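Listed next: structures, encoded as structure tokens.
Each reported figure results from applying straightforward, stated rules to the coordinates on display, with no laboratory input. Remember, it's a predicted structure, so these values are computed and weren't measured experimentally. Cβ atoms are built from the backbone, for glycine too; each structure is taken alone.
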Structure I
Amino acid sequence: MLKKFLIVSIFCCMALAKDVNIVFISGGKDTDPFWNVVKNGFQDAGKELNIKTDYRNSPTGDLTELARLMQSAISKRPDGIVVTIRDRNSLSKEIKRAIDLKIPVINVNSGQEYTKELGISMFIGMNEYRAGLLAGQKVKEERGDAIKSFVCANHDITNFLQEQRCQGFADGLGIKNDMVDVGQDPTEIQKRIEPFLTKVDAILTTGPQSTEPVINLLKNKKLNNKPYFVAFDLSKDTVNAIKNDMIAFTIDQQPYLQGYLPVIFLNKYVRYGMLPSQDEILTGPAFITKDNVKFVEEYAGKYR
């Protein structure tokens with residue numbers, strides 16, 4: 001009996017002692033603060049579990065570079081891979097290769113529709129179209145027919161998710177989607193949005209990179225009727241704009257969890273073969289308004 005106990009104990013200790021290495025191939029650009037929060041979650045989970053985590057990205061979001069990063073990661077046979085699918089064609093071949101090599105893959109943030117097709121274990125993130133749709137419906141419910149036009153400031157035109165946000169918002173309101181490629185230079189963003197300030201009833205920004213220049217633009221413009229302003233994601237400037245009644249609300253997708261949860265799940269899968277039965281875990285949307293912003297403001301930029 002003692003011998004059996006010792007064998008079981010040794011086996012359990014060996015399982016617990018296994019070195020786990022998880023790599024994240026992120027589509028996030030260095031200039032986008034959203035991805036710092038995702039990275040925080042990913043690294044925090046690794047520290048809590050005492051396992052190795054390796055976050056890799058292309059500083060400019062270059063799709064070819066992401067494919068190379070994926071190839072490099074696979075060559076070292078990590079225990080698990082976390083990936084963001086900004087473009088199916090760029091990554092599908094390497095994702096399938098990883099799965100063929102029995103490396104579990106979890107997809108986060110983007111590419112929800114490709115999860116089952118590519119044989120990926122799970123998607124963790126937000127349905128972007130649905131988030132935009134619910135936001136548009138919320139505005140419709142609160143403002144009725146007062147919003148007849150809007151401009152969507154898209155700061156990342158190469159990311160199809162941004163367009164889904166804009167289109168969902170338009171469909172929720174039942175109006176035309178007027179999306180503008182504003183780029184990522186703050187001055188250029190202001191230049192491209194300024195002509196719309198007196199022409200549209202609302203503005204939608206698709207993330208902090210477009211939100212913050214528009215906030216500064218509105219601060220410096222004396223308008224009798226400022227457009228109804230809705231944003232995606234959180235930053236300290238977004239929080240302050242909500243508190244000061246400049247932004248009506250922002251759509252939050254809890255990016256910290258998009259980095260944190262894949263590590264938790266992959267670690268359990270590697271050690272014990274366990275994964276949740278559902279193949280999608282949605283981290284959003286949630287609406288941050290003036291009524292509830294006080295509960296999240298201190299965490300903006302780090303955990304939210």
Structure II
Amino acid sequence: MFDYKLLEALDMVLRCGSFDAAAKRLHLTPSAISQRIRQLEERHGEVLLRRENPICATPSGEKLLAHVRQVRALEAELGEQLAEDLDEQGATQAWRTLRIGVNADSLALGLMPALSGLLSAQRLLLECVVDDEAYTLDLLRTGEVSGCISTQSNLVAGCGVLPLGSMQYIGVASPQFAALHLGEKLDAERLGNAPAAVFGYKESLHRRLLRERWGLLEGQYPCHVIPESNALFAAALAGFAYAVVPRQQAQVALASGELVEIAAFSHEVPLFWHHWSRQTRPAQLFSQALMSFASTHLGPSNI
């Protein structure tokens with residue numbers, strides 16, 4: 001049998017990233033949190049947390065984490081069923097939390113306004129873990145989220161997957177930047193000297209295109225690291241870097257002449273919605289709302 005008090009401590013340490021922050025969330029002392037983690041590790045006979053910065057789970061820790069989060073989802077489902085009975089008697093439904101992995105570009109293209117009606121009607125609190133869409137599936141595998149937007153179509157055990165459509169990416173720069181740094185013929189030499197604006201330190205789409213199309217590796221080109229989609233786009237508008245962004249995000253600036261397209265960076269990215277097979281009712285409604293958002297904001301996937 002599992003001691004869910006100990007598993008809750010494991011979950012909270014990984015959610016918060018430190019023992020001190022987890023202690024505050026659970027209204028415990030840091031030493032009490034440490035003791036619970038030690039007890040859990042002693043019972044399982046192995047280390048479950050890597051004491052690194054940031055703290056991360058070992059493979060066994062990830063399995064326990066996935067288990068406790070799915071148990072919590074089942075408890076929430078039962079709570080919903082009981083709440084429905086209370087609703088019929090006029091009682092106020094409690095707020096519930098849905099934790100998802102999402103790419104920053106989906107947030108920038110208006111995902112939140114599209115969900116506002118659902119979140120209010122279902123008294124649903126959204127907890128977004130933002131990462132590049134090439135890496136969000138890892139969050140689902142470890143149980144950190146109950147659903148995620150990903151570029152990968154392969155199934156995760158115990159989960160379902162739905163195709164959302166494709167997001168068209170293009171390179172953009174101000175006309176002045178393009179004339180100064182990129183010229184008429186784009187090649188590795190020019191890109192090796194042109195300041196780029198990239199999303200983060202992981203291999204994002206921009207970094208991957210530089211490697212695959214021009215043979216440029218990290219460190220072989222100057223770049224600003226800007227891990228926020230709208231700020232990344234603003235860097236291109238400001239004229240101090242070029243960027244790879246969703247076409248939809250750049251349409252107005254392209255039409256006005258504030259930006260020019262760098263055609264060589266054009267690339268279509270298919271997106272998929274992965275979710276636990278056993279979804280709570282709010283999670284099912286969220287999936288439906290997400291599919292509706294995708295039908296109006298994403299193109300059909302040709303991949």
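Comparison across structures I, II (criterion: distance in nm of label points 7 Å out along Cα→Cβ at positions 146 and 162) gives the highest value for I. A value of 21.4 for mean count of other Cβ atoms within 10 Å over residues 34-41, calculated from one of I, II, originates in structure I.
Taking mean count of other Cβ atoms within 10 Å over residues 258-265 as the criterion, the top structure among I, II is I, with the largest value.
From which structure (I, II) was mean count of other Cβ atoms within 10 Å over residues 154-161 calculated, if the value obtained is 13.8? Answer for the origin of the read-out: II.
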